[in-house]
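Listed next: structures, encoded as structure tokens.
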Structure I
Amino acid sequence: MGRPAWSADGNSVYFFWQQKSGREIWRAPAASDGSAAPVQVTHGGGFEGFESADGHQFYYVKDTRSHELWRLPLPAGEAQIVIVKGICAGWWQLRADGIAFADIANPGDTTTLKPVWFYSFRTGEQRKIGELAGNLNPDTPDFQVSPDLKHILFARFDAANSDIETISWP
């Protein structure tokens, strides 16, 4: 399920809306008397997204299968792919300096370590910052990276229970 999100100024909320034509991300005033209609933000797909801290960019995942991350200039502009593979809805975090994400392809495969990457806005490069192991649930948005990029907080499925874990990376 795509996560709803606040705008940088806290005056709007972003959410996905399933329609016959597909999922798109919309923005609506946070405090509304119902007179202001939601505004469609994405076109061609939108499932989960977050506005940059300065409010000038919107980063989003188009759907649950593409594994791409897109950037849309605000208030209007043309969307561009930022990260081509490895993004899974709920398993990425927008930060002021970049994007942290866990590539959890084949999440039920408990024998393969899943890499955690950091994409730097400054350099345009990504580097590995950790690895996750175990049975991870792609449908559960449970992923955060500490400000210093040295600790990863995530949820892992064990039998019928879910455990919250943290790992540290040198």
Structure II
Amino acid sequence: MTIIAVIDSVETAIAAVAELERAGIPREAITIMSGEPVHGLPTASRRRSLLGLFAVAGGLIGAAAALVLTIWPSRRINLMTGGMPIVTPWAFGIVVFELTALGAILFSLGRMIREAGLMRRGVAGDYDEAVADGKAVLAVRCDDDAQRDGAKKVLMRNSTSVRETDQLSTGPAGTPRPAS
């Protein structure tokens, strides 16, 4: 079960998140949505980003692909070059550079989309149109009745409207959360 609350300001939403955590709701079960960046939330539970590692790996894979795609066909065709080398750094360096950059960019983009949670399913059910009006929306996933009661009590004090939904939403890494 998910409880969705519309809150007038981001500051009040941050205070409500802290109050929910004190009430025993885990940080992973709380989603805050706002039309502007939300600063001031505790980030201790967040994992370290792997974006740099993915950029390096993508660059290495791109460079390896470029070398394979340029050297292998050149040697396979049996070109007559008049004694000059078939594989030269000057001829293939540009292709290797470009595919290295392309690999780094694509791997970084893919990892950024994954870390930002942009491919999650079921998140639209937690969304409320009040975000477009400049308000903040808190979605709290409750696993049992005690959490639901505690979250409702906190959210009723801090928000203008509170509603419950039983639909399937997703976890922090895009993994499905069963509805309670």
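Only the coordinates and a few stated rules stand behind these numbers; no lab work does. Small disclaimer: the values here were computed from a predicted structure and weren't measured. Cβ atoms are built from the backbone, for glycine too; each structure is taken alone.
Here are a few things to note about the model shown:
- Read-out distance in nm of label points 7 Å out along Cα→Cβ at positions 10 and 58, computed value 2.2, structure in I, II: I
- For -15500 (helix-only ellipticity at 222 nm (-39500 (n - 2.57) for each DSSP H run of 4 or more, over all residues; to 500), calculated) the corresponding structure among I, II: II
- Label whose coordinates, when Rg and Dmax of the Cα atoms in Å is calculated, return 25.0, 84 (choices I, II): II
- Distance in nm of label points 7 Å out along Cα→Cβ at positions 26 and 98 from the coordinates reads 4.8; which among I, II: II
- When FRET efficiency 1/(1 + (r/R0)^6) of positions 18 and 82 (r between Cβ atoms, R0 = 35 Å, to 0.05) is computed for each of I, II, the largest belongs to: I
- Origin of the value 47, where relative contact order in percent (Cα under 8 Å, 6 or more apart) was derived from one of I, II: II
- Among I, II, which structure scores highest (criterion: distance in nm of label points 7 Å out along Cα→Cβ at positions 90 and 138): II
- Computing log10 I(q)/I(0) by the Debye sum over Cα atoms at q = 0.28 Å⁻¹, for residues 50-113 alone across structures I, II gives -1.06 for structure II.
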